[in-house]
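Visitor: Read through the structures below before going on.
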Structure I
């Protein structure tokens, strides 16, 4: 089934910007493909297939030499487009001796790569400007999770589970009692939960000192294939402050590693206390705790899905509407992409 569970002609986050150094290449598996990510001497990011075409040794075992990467086995060098830049001893490269290079863009504090065969279109990258904007303070994180990425899209598009999974961090009143409002516009999903006069959440109590009754909101924006921006906030119950004004945002990127594992890149930027390391530490600790709790439950979920002898379908309840809409959008886009690829092959 490799290649049939994700969109090929799309951008995928392959690393936080701070993960990729000029000194040491980074090896990752992205959508079943073994890749190496590195920076040239001027800081430009690049991504190649990690297999040296000579003897299939990992390019990531080598080093970056100026604007090329040298294989750690025999020192053969490759340009950022995958073409051979030189073989030790001045040997002439064999015909078509190259590895695959991928279009790469660094934007919003992440490195994005294009996996498909179509011409890469940077306008398709979601607007996660908050992650590197001077008026926002981001707190980033990463987890490797052993489940299909769509289970994490389900998880993040409805936060009903916070009451039961995140009791010490993101829980609070009103979540299970307030219906999720969902609107689908083309390939995008907008949903929200506005809660009035409810008990506070631990994160608001610790970060903002809100210990009484509050009005709170969860506002979601989904972009296929697996990008979700959440605006989360609270105010004193009944105050004149507008609902929806952000306290912080959660930027979520779920990049497939394999069919049943993923790279979870996130950031929680806020527009207040920009230079307060104590708030940074608080967000880092509480979000890490919460997302590790998500990791445990979805990995257990994936294991039981895999071991279900009946392979029964997942049941959809009203609070699953946004996640189920995302699954329908993604299936349609993948079906269209595969039909287009099949038609191209038939015409050749």
Structure II
């Protein structure tokens, strides 16, 4: 069927119901539902554009798996053997840097807290007398003892604020208890311990992940992987949405089991759409892209199961034009046939025009 005939058929089908209602004696407006005045065009949010070319790069399709961004993942562990006294956060909580996560207790911390309090008192006495009133050796020794006690507590994982609290509260709080603080913002994804458990130095208690950015690891055949370059564009298809990404690394080793090459894609996940372990579809751009006729994806609608774009005929008149649509990339649809370059089409508001046609078929226009 020729394009002019198909276009005419679409338009006539859209208006058939109007004529049918008129023959049945029902009151039905005879106005063309695709003829709008200026206020109606504005109300419908219709925006016109000239059909032109834009570069759409070729893409390689590949399955992918969402993984945590290892550069934004932190393992939180005590630096000294301790006992868990109290849990302050739980699995799934979002925490801020410096927020207490768990209360621990350690004999070594208690000893160092006491040593710091004594050393600070000695230093205050010596400092008040001045370097001229005491020997230089004594002056230096007292200062070093105070500084070493502070450094030891820092090595155990206490912050400067926590050390100041020890000095402020005195010996009553030198009981060896201390709070393990979050080193960065993030979400708690693992918490592998029990209250009352004794944990060794370096034992991982929490995994803290910044979910603003995640990695998607795509698996490609070696020949396709060779075409992918770091810094290239990528798209992640998930939950009916498309997220942009950037290729950050291509492995130089083929997986022995799958015979595929992992390609790592960094994705902005501030919308919290991607989660670790999720399987997704990826599209990785290759080459510079060739210019093709393309329209925004929202400009293409289905009429009678036919991809259609509304074209402007002038004086507020619009007409459905059947098209042959190609690939959709980055929100744009390639138009392979049905429209010529320079044609004025509806880039926004196509669904409003389709709705007018449907209402006309129901006799509501």
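Visitor: Name the one structure among I, II that FRET efficiency 1/(1 + (r/R0)^6) of positions 49 and 161 (r between Cβ atoms, R0 = 41 Å, to 0.05) of 0.60 was derived from. Spell out each step's value before the answer.
Guide: Details: I: 0.60; II: 0.10.
Working through the options, I get structure I.
Visitor: Taking 2.9 as the value of distance in nm of label points 7 Å out along Cα→Cβ at positions 81 and 121 derived from one of the structures shown (I, II), identify that structure. Write out the running numbers ahead of the final one.
Guide: On the way: I: 2.4; II: 2.9.
That value comes from structure II.
Visitor: Out of I, II, which structure matches 40, 24, 17 when semi-axes √(5λ) of the Cα gyration tensor in Å is calculated? Don't skip to the answer; put the middle values down first.
Guide: Numbers: I: 40, 24, 17; II: 70, 25, 19.
Label of the source structure: I.
Visitor: Taking relative contact order in percent (Cα under 8 Å, 6 or more apart) for each of I, II, which is largest? Working shown, then result.
Guide: On the way: I: 17; II: 29.
By relative contact order in percent (Cα under 8 Å, 6 or more apart), the leading structure of I, II is II.
Read the figures in this text as sums done on the coordinates, not as results from a lab. For clarity, every value in this text was computed on a predicted model and none was experimentally measured. Cβ atoms are built from the backbone, for glycine too; each structure is taken alone.
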